[in-house]
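Undergrad: Following are the structures in question.
Derivation of every value follows stated rules applied to the coordinates shown; laboratory data play no part. The structure presented is a predicted model; accordingly, all values stated were derived computationally and were not measured. Cβ atoms are built from the backbone, for glycine too; each structure is taken alone.
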Structure P
Amino acid sequence: CSRITVPGGPAVSVPAGFTADGLPVGVQLAAPRDHDHALIAFAAASEEVFGPCPAPDLGALAVLDPATLPPGPLG
């Protein structure tokens with residue numbers, strides 16, 4: 001639950017492209033309570049503007065060595 005949904009309104013995250021380093025960027029959209037249909041329509045239109053989000057290259061994950069990754073937030 002994020003702060004934006006505490007009042008009970010709907011929220012959705014839409015892919016919006018990638019940074020120069022190839023990291024994904026998303027946009028969070030929110031609407032007033034009981035405006036779910038309008039938000040979904042706007043999110044769909046936003047995806048049309050931002051373009052399709054390509055599938056990640058899962059093969060790139062195969063070369064990662066877990067021993068070399070930094071620790072996560074829990075250590």
Structure Q
Amino acid sequence: MVSKIGVVGGGNIGGVLVQEIVRRRLARSVGLVDVAPPDLAKGKCLDIAEGTPILHTEVKLSGGRDYDVLAGSE
């Protein structure tokens with residue numbers, strides 16, 4: 001398992017990709033960045049985070065419009 005995976009683009013494909021990373025526990029943390037207003041990436045991360053108790057995972061999610069969200073990604 002890697003420490004952090006970064007995803008650029010929070011559209012349909014990016015959102016599903018983050019969800020699968022979380023579901024499969026491929027990383028301890030996931031960063032999602034998208035420049036679309038109003039904070040599309042942050043909203044996607046919040047939605048996915050709501051389902052983590054069902055998946056029995058503790059992957060940390062961070063989303064935003066700034067590429068700093070991806071800092072530390074492998």
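Undergrad: Give the label, chosen from P, Q, of the structure having the highest value of FRET efficiency 1/(1 + (r/R0)^6) of positions 36 and 60 (r between Cβ atoms, R0 = 35 Å, to 0.05).
TA: Result for FRET efficiency 1/(1 + (r/R0)^6) of positions 36 and 60 (r between Cβ atoms, R0 = 35 Å, to 0.05) over P, Q: largest is Q.
Undergrad: Consider the structures P, Q: one of them gives -10500 for helix-only ellipticity at 222 nm (-39500 (n - 2.57) for each DSSP H run of 4 or more, over all residues; to 500) as calculated from the coordinates. Say which.
TA: Of the structures listed, the value fits Q.
Undergrad: Have a look at P, Q and say which one yields 10.9, 32 for Rg and Dmax of the Cα atoms in Å, as calculated.
TA: Q
Undergrad: For mean count of other Cβ atoms within 10 Å over residues 20-27, which of the structures P, Q scores highest?
TA: Details: P: 9.4; Q: 15.6.
Comparing P, Q by mean count of other Cβ atoms within 10 Å over residues 20-27, the maximum is at Q.
Undergrad: Suppose relative contact order in percent (Cα under 8 Å, 6 or more apart) works out to 26; of P, Q, which structure was it derived from?
TA: Values: P: 26; Q: 39.
Comparing all candidates, it corresponds to P.
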